[in-house]
Structure P
Amino acid sequence: VRFYIHHETAEPVFTLAVEWSASRDSLVSELCTQFAAAFTQANPSAKMQPLEVGLKSEDGNVLDRTACVVHVVSEGCDLFAERVPITAAVAAAAAAVTKPAPAAVSSAAPSSSASAELAELKKTLQPFLKKADQAFSNRSYRKAAEIYEEIVTTLDKAGMGGTALPSAFLVAPKRLGEIEVLNGRGDSALRWLNKAERAAPKDVDVKLLLAEAHILADEEEDGITALRAALALVPTSKPKKKKTVEIKLGLTLFELGERKEGGALLTKILQADMEDQEALLAYGQAALALGQTEDALKIYLRLVVAKSEDKQIRKLLANTIKQPEGVELLNKHLEASKSTASALAFLASVVKDHSGVDESIKLYKQCTAHGPENASYALNLMHLYELHLKYEDAVDVLVGYCEANPTSSVGTLQLAELSALIPTNDELHGSVWSEMCIGVRSDGAEAGAPFDASVLADVPKGAGLDVEKEKKLPVKPAGTYNEAELDVLALAYTSVKVLYAAGCLRALPALFRLLEPCREVKDLHLTRVRNENAYYCCIAQLVSTIPAELPPYPALYVAGDSHSLSPAWRTVSYQGSPHLLVPRLVTGCKIWHLRESSDFFTRANFEVAMKAIPNGSPVVFIFGEIDCREGLLVAVERMRYPNLEAGIAFTVKIYINVLKTLARERKFKIMVHPVPPVLNETRHIVKPFNAQLKAAVTKEPSLHWLDFFSDLLTPDGNSLRDGLALDGTHLDPSYTSYLEKALPA
């Protein structure tokens, strides 16, 4: 967006032309900073500080400094800048406060005039501090940092930085340092926290943040020194605060190798109060590090009851259950039964989230054994088998649930009907695709005989389409299905997903006919089964153009998130011969999940998917769309990255490193698919992402970029090419013609 800012109400007259990216969601305060810098550069004798800039729209409305720029400007618009009188008063107040006190007055007691000016300064900046604090609480760290940094800069210029920083504004450098700590940047955190410490050398919280920053910066001794200093500063009137600092010191000493001193300190604190949750949390970490799994487990089971949503407790509990004897010890303290099944299911979900898929399977099997009527248990167990690509086991779970609950229903669907349509074990084993299928005709014909490529018959017309908007059918009101019925529907939906991913396609048309009437309910995409609903609708639309019999061609694997489903089971020519595009689905996987420090379950799913591909295979990788849709902008807002470009660069680096490792260790012939540009709302992110990804891939001899991104867009590059949208999120499978042309010869 190009627009103009005019300073015309006073000399010197000045106009600034601004180019502002539509994807940039910075605040008006940043625009004020940009204008002040340009104005000062052009007019050195009339310097302007950012807080002195007031902006108005063409109709005279004052722009809120905490508003997003792209929400208040438009192409070619004019804004008008004025020096805000109250900010001039702020500058005067700052100057007055920092004047030396008259000789007759103690320097420790500011004059009444200075006190009044300081009060005016606080009054002026208070709205900005309030906005910054609110943004910080909402984890909108970038917006918070813009305001805090502007306040610090203004105070520094007014001579109120360093030891002269008023206590009312200590929060600004302290929070700026905390934001850097939260994002793992120790060195940059120290810059702000050292400033805060100079202003408030006896502030305990500043010392605690300094300790974290030093440790992040690999300055461990300085970190421990800061913790000891913090402990010494806590007044005896605050025993709770003292205990918190002691726990922090004890755990840090233990983790940094001073186990004797750290462990003794933690033990002393816990012995004083065996119910203290802070002490229990830290002691549990030490116990787990020492191999005392049962002690750690007992602690975290107590804590998770009190704080079931606490992320740190959940992670530590998951790590404990993932120990070799973890599930056995858990059952010792929580024996599987009908009454404990719901608790075990909760714990199974906790451990799954941190890649404990095997442990979660064991626990959910116990749940289904003691609660065979509970569809949620069966659904979660199916999804867990999906993560291991054990599709036949997932189908077994569904069949077992149907047999145990034949009269259960949702809408027009009865489970006895569903069970009758699911392939038997023998049928499933014979129809699931595997490497053994290559060169073998399922119809018994010779390998070289003509192949029947006719598509699957009897797929219901409009299967998977929006019931109201596209099928034009009447729908039942939202809320028609209760939670238990929704879980039953999700089980049926997941059977379609599992069979499709496994290549067992012949069973699908009958399942569509059974399930389509159940979808005639409003807003299923907003319910707890929205993900299962989305996968079902996508697959139902894909199947109508797939051959009834999968050809026995060599595999060209397609590893990816849900975007790997669009090209799945199609035939392309690769290196002079037909190949079958075989999916290796990694549900919901972001590139961010593949970083080394991640323990999210999608990374475990990715690793299993890679093991399911033979060494030396050709593999197309389709990842990154979820990062563009819901990861990068959030990460920029939380200041993990300074801007979108840096976020893309970091994410691409993760991706390239993973792919290079696979090429080296598994000898995969790797082809990198561009991120699909289907969504209008994220195309402005997808385009620079693909530009950086292409540049990175082309630098690596072991990787090949599939160069067809521009073919997916209209000539102006602003929209998806007609005919390539499937369901609003995924590409129509016809796009594989462009993919095919981009494959290496």
Structure Q
Amino acid sequence: MSDNNKNTSVDLQSFLQGNNAEYMENLHSKFSENADALDTKWQEFFDSLNDQNNDIQKNSYNPSWKRPDWPPINTEDFYNNSNFDQKVDQQYEEKIKSKAHAQSINIQDDGLKQAVLDSVRALMLIRAYRIRGHLAANLDPLNILKNNAHPELQPENYGFHDVDLDRPIFIDNVLGLEIASMREIVAIVKRTYCGTFALQYMHISNPDESQWLKERIEGYGKEISFTQKGRKAILNKLIEAEGFEKFLHVKYMGTKRFGLDGGESLVPAMEQIIKRGGALGVKDIIIGMPHRGRLNVLVNVLAKPLRAIFNEFQGGSYKPKEVDGSGDVKYHLGASSDREFDGNKVHLSLTANPSHLEAVNPVVLGKARAKQEQYDDDTRRSVMPILLHGDAAFAGQGVVAECFGLSGLTGHRTGGTMHIVINNQIGFTTAPHFSRSSPYPTDIALMVEAPIFHVNGDDPEAVVHAARVATEFRQKFAKDVVLDIFCYRRFGHNEGDEPMFTQPLMYKSIKEQKTTLQLYSERLIKDGLIPESEIELSKANFQNILNKEFEAGENYKPNKADWLDGRWSHLDQNKENYQRGSTSISTKAFEKIAVALTKTPKSFKLHKTVERLLIAKADMLEKGEGLDWATSEALAFGSLLLEGFPVRLAGQDSARGTFSQRHSVLIDQETEERFFPLNHIENDQKPYEVIDSMLSEYAVLGFEYGYSLSEPNALVIWEAQFGDFANGAQIMFDQFISSGERKWL
């Protein structure tokens, strides 16, 4: 063959090379199924190959799961045969017939068909409000957000026009009504889902959770309602919240305080969480929050003495002179107190934190987990973590997602966190459309199917109602829940900042906006609940308290450090002459630990390699020679367990060990049953807990640090999978572990 003929042959077969071969196989398969579907030239080509259809199908690149009867040839028949709508129609047709028959009403076929159609379409509209209603809700107190009418929420979209709005429709006790007109239905669902309170929950796949939420808020008698006493309590907390900020603004003009001005509804909301939580079994609440509104929460929620706050503004220290430490700014400090509502005492603690937004979140979760274990509470209802967030940080900081990732994991779950977003619709100078890609800052919570309560901060009753329902949900289902308070920031990021540089239109609206207290006072006066003179008297009384506390603040002296209370009370700080104690153990203790490390239940089926490792370990321990790091580590852990100190080890792949060195949990090769040798030394030992953590450094280290704050008597260890991975948690090292004691003790 000449070179020319060779090239021609290659050209003729080039279409069989590379990805073209897969394409050809698929064409060949189509030819075997329906030759007329291909061009005539392809038909001639494949005819010339004389391949059998079975061989063609075997060689084709169809997936292994491909069905021979799919897709159906006649798609119209397929849709006509789909019986979902038909089943719904039949169900309601039978119910409507039954109701009519019971009342001796004769319905003609056309009338029955219309009644069934009305029922099905009405239910579709109700479901649309459950899913989309929050998008049309009245949430923004500034009315900057313009919610256009959503087409799925319009009756016209379901065939109901003005002439149809008063026709009775059978809805089978949905919304608590058997029969209702479209006008009544729309009024109920708008009030439920599109007012100043809007619940986003239809993303929840657990039917028990979604059904509970639906029944809790939907239908007659479920609207937001408070007693006269309850409304006055809300009013008084608003007087305190606003009065405190205004007093600071006058006395310390221009001083940074990161006030709650514009978001005062947070204070009565937190009061409600404590009160309702206490009634439902909460004994401890651990709070983490940023700088915004922190001083207000310290005073009006944790009951920190006003004189102590004023003393700090005047340059005083938050701790006694004899307590060493560098200190920190006043809006980073923590505190603790006890509050009592209706005979239920709840201990509150606010965790100290640095300026790094959201960094405190996993620390709070770790503290809560340790407290729950001190209560021996497997249900995790007795201790509630509450995390407050700014809208920009909640959407922007990755540690938020990491904490949601921890929320359902065996070694890190805390029975649900109450998340409260102070959504002032701005992050320092950055508008929401520049700081997040999602409609809401709370959309990150969709990843764990948490219910999200969106509320208008200028309707304190809606905010408190949402806080109550959210607390009930958390206590019932032990799951995260989010309260998104739409509000605003009356001044700049701090009180010395000028927001008009970057948000002139927003701040023109804010200057004209009445305060939440003013709006609520007008509402109560209009309702005849309380005269204006009584409100003014309450304001004046609180002002007198502020003035007296301000004077007392000049000579205030702190008398204790909160962090040395409770389980830390028996511990002393290191002195200069501190000496290490004895680290040796008795021969008897050594032998007990050695036996436990190499012994398994009789029926336990070990992996052959692990079995050889245990034999080698037993020999090593018996001879006392060649002890490796993992065995020495296990001996140290075991000795602590015998001495009364629990050990908790968490990290990526920590149970087995990254290098297959630890094997502190043994796996049965037939049942995958887990066996922890260190938990079988003797009956009255302390527990050993080893946790294979999620693939995160930052949040997991923060969690373990928080755990150690609540449980100083335990050895709490976080292990980096590899040493150089530790810097994924650098903020925790820099801001908490290396400096926390010095700043916040």
Value -13500, calculated as helix-only ellipticity at 222 nm (-39500 (n - 2.57) for each DSSP H run of 4 or more, over all residues; to 500), assigned to which of P, Q:
Q
Among P, Q, structure where relative contact order in percent (Cα under 8 Å, 6 or more apart) as derived comes to 7:
P
Taking distance in nm of label points 7 Å out along Cα→Cβ at positions 532 and 708 from the coordinates of each of P, Q, which one would give 3.4?
P
Comparing volume of the Cα convex hull per residue in Å³, for residues 540-699 alone across structures P, Q, the largest value goes to Q
Where does the value 0.80 come from, among P, Q, when FRET efficiency 1/(1 + (r/R0)^6) of positions 364 and 620 (r between Cβ atoms, R0 = 41 Å, to 0.05) is the thing being computed?
P
Using mean count of other Cβ atoms within 10 Å over residues 476-483 for the comparison, can you identify which of P, Q gives the largest number?
Q
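Just so you know, all these numbers are worked out from the coordinates, no wet-lab data involved. Quick caveat: nothing in here was measured; it's all calculated off a predicted structure. Cβ atoms are built from the backbone, for glycine too; each structure is taken alone.
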